[in-house]
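*Asks:* Okay, got some structures for you below.
A short reminder: the numbers here are calculations on the coordinates, not readings from a lab. Nothing here was measured: the structure is a model prediction, and the numbers come from that model. Cβ atoms are built from the backbone, for glycine too; each structure is taken alone.
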Structure I
Amino acid sequence: MGENSNITNEQLFEFMTKMYSEMQGMKENIATKDDLDKTNQSIARLEHKMDTNHKALYDGYKLTYEKLTTLEKKVDEIDNKVERQDVEIRVIKGVK
């Protein structure tokens, strides 16, 4: 051992006090099991809310799609009637 290897009790005590203080600071930054449980509960609530919102959005989309399909059928029916009437008008005008 060299000359500088002689550590006094006072120096050792100061070093250990400093280490203890640093460890306490680190301990404050570490999440506890309770913190993790709260975070997991929050995540579960958000997932449930997102799932509910997703279902509502999907139902709305489905309803809109169904209504659009119904309207397209009605427009096609009206278009067919107009075409038949155009033909009938031409036939009537052709007879006179």
Structure II
Amino acid sequence: MDKLVLISGSGCAGCTSLHMEVRKVLPSFPDLRFEEYSIDQGEDVKRMVESFRIDKIPALLFVRNDRKIAVAYGYQPAEVLSYWLQDIIRNKTV
């Protein structure tokens, strides 16, 4: 299963902006599950962030079968996100 995972944090303006851009592109990818986590949510999220080797926020991960396939850091406009997702899905990167 493919999913898009947004890692954010409280007080992070770039995280809020990226969240809004992600919401704009999600309708174009109905088979893509979306999850969002804040690094402030506790130890489980911190362990997940460490396991995916995320070192800055916001981070947007494309995950397939519980494996990180791609990651984008920082704010990305909806058009860029859409192209990024299309490329990953089209290439069926494993």
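*Asks:* Say we calculate mean count of other Cβ atoms within 10 Å over residues 20-27 for every structure; which of I, II gives the highest result?
*Replies:* II
*Asks:* A follow-up question, please. With FRET efficiency 1/(1 + (r/R0)^6) of positions 36 and 52 (r between Cβ atoms, R0 = 30 Å, to 0.05) as the yardstick, tell me which of I, II scores highest.
*Replies:* II
*Asks:* Please compute distance in nm of label points 7 Å out along Cα→Cβ at positions 12 and 44 for structures I, II and give me the label with the greatest value.
*Replies:* Largest one: structure I.
*Asks:* With P(r) over Cα pairs in 5 Å bins from 0, in percent derived from the coordinates and found to be 2, 9, 6, 7, 6, 6, 6, 5, 5, 5, 5, 4, 4, 4, 4, 3, 3, 3, 3, 2, 2, 2, 1, 1, 1, 0, 0, which of I, II does the value describe?
*Replies:* I
*Asks:* Sticking with this structure for a sec: Have a look at I, II and say which one yields -12000 for helix-only ellipticity at 222 nm (-39500 (n - 2.57) for each DSSP H run of 4 or more, over all residues; to 500), as calculated.
*Replies:* Traced to structure II.
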